[in-house]
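Next up, some structures in structure tokens.
Each reported figure results from applying straightforward, stated rules to the coordinates on display, with no laboratory input. Predicted model only: the values in this text are computed from it and were never measured. Cβ atoms are built from the backbone, for glycine too; each structure is taken alone.
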Structure 1
Amino acid sequence: MKKILVRAGMSPLDTFSADEMIRRNAIGNNVGNLMYAYSVFRNLTTENVKLEADYYRADPADADMINENYDSYVIPLANAIRPSFIPTLKKYTALIEKLNIPVFVVGMGMAFPYEPNVKQERPFDGDVKRFVSAVLEKSNILGLRGQITADYLSYLGFKEGRDHMVIGCPSMYTFGDNIKIRDTELNDNSSISMNMTPAADQKVLKFLNGLSKRYKNLEFTPQDLDEMILTYSGTPFFRRSC
């Protein structure tokens, strides 16, 4: 049986309590991370494959253990190319450079302003190049979120179609190669699940907040870790500045 290590805060088979999810930050600050990780688990799980989460542990000291116990390492990502994630990206780079098993990056994207100039020099260009180069030593190609990310990697010297290609978010493939949209007629008794991000446009937030007054069976799912803490504890969470 093949064993595959997957970058994820938790496996779909894990049954963490709410307080344990908060303590471990199993959602990686955002529940969206569970969606694309679930897609990877669902698509790769077969009778002859066992998948295990790395629980966001990126430690180069684990390289020997990973080489010995796993056949490959699958790393699904979201907006990994952003200043706040670069320290983590560097840790994964150092780890990948020590691995001798295949490494697959799925859905890597970037968080830049709207309509960015991808040819603008950025302080983390070298860190991204090193990460991509490390992955390509263990894999044939990287799967990217969108064309802007592809254009950025091309600017860094990597060739589209050979080193990287646009595949979109892994969550798009959760149920195979087709997305089926149901025709749904809602009424006042419909069961609805909703989440939102505070960064959304105010008109969108006003619309979403209004749904709770119209539908009595609406449930809110926290999206960010701070929202989860507030919903679970009933007390706002304030980060201390160091």
Structure 2
Amino acid sequence: MLGTDATLIGGLVGAAAVPRVILADTPEGLAAGVRALPADVGAVLLAHVDARRAHRVTHELQVQEVRPTVSEHDVNAVVLAAVALKSMAFDGRRPRHCRVVLAGAAELPMLPAILTAGGVGDLSTWNPSDSAVIPPHTVLDGADLVIDLVGEPSPALGYRSAGLSAITREDAHVAPFVSAGLLRAATLSAGLNFDAEVFAACARELAPSLPRDRPIARGQGLRLTELVSDIATGVHRNRRRR
């Protein structure tokens, strides 16, 4: 699977994408493994890593100004934020006036920050471990949109019985193309840092361009890759002018 993903992403980026396995028992060990990669590795996509560990590692590497590193969880967060923004626009709602409930927030640690940076004015996060303290039905009061990262076997919070639909992980189907766009931007922009500002900018521009078709046609996917690359590069350039 890693090899297949690397071939697809490398083709979109226009550069060699080589899968590497880093054996590490701790976040520190994984970060050290990324730092030890050959000098010609321009950027890293962390895959098949626990969400909390990946978040800690990418943050540590960014602080240390090591090569740009993004996780698959970050990419999924960008895509789901874009889907959420598109849904709000379709319903004629402005993000700052929407109440969004994020169930299973721990699954995508960057998503709350991306949604907030993207303009969402009222965001409530909930995890299954909160059930004893925060009854699920109370979280849904006044909700306009639910993002459910918990899913089956029973949808989080019981939003269906409340007459609400939800955005789920299945809606992140354009993630490979977004991954390629972020990696492409990293290879074109020395010193690029992946953070909530960059991710939110990408999500805002992605929202109106998200295709409905599945699977995504290669031409559509390439356009998404180019869009994400251009936006991330643009944010980086604007920062350098400040």
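Could you figure out which one of 1, 2 the value 2.6 for distance in nm of label points 7 Å out along Cα→Cβ at positions 8 and 224 was computed from?
1
Ranked on FRET efficiency 1/(1 + (r/R0)^6) of positions 64 and 208 (r between Cβ atoms, R0 = 30 Å, to 0.05), which label among 1, 2 comes first with the largest value?
Details: 1: 0.05; 2: 0.25.
Result for FRET efficiency 1/(1 + (r/R0)^6) of positions 64 and 208 (r between Cβ atoms, R0 = 30 Å, to 0.05) over 1, 2: largest is 2.
State the single structure among 1, 2 that was used to calculate helix-only ellipticity at 222 nm (-39500 (n - 2.57) for each DSSP H run of 4 or more, over all residues; to 500), giving -14500.
Numbers: 1: -10500; 2: -14500.
Working through the options, I get structure 2.
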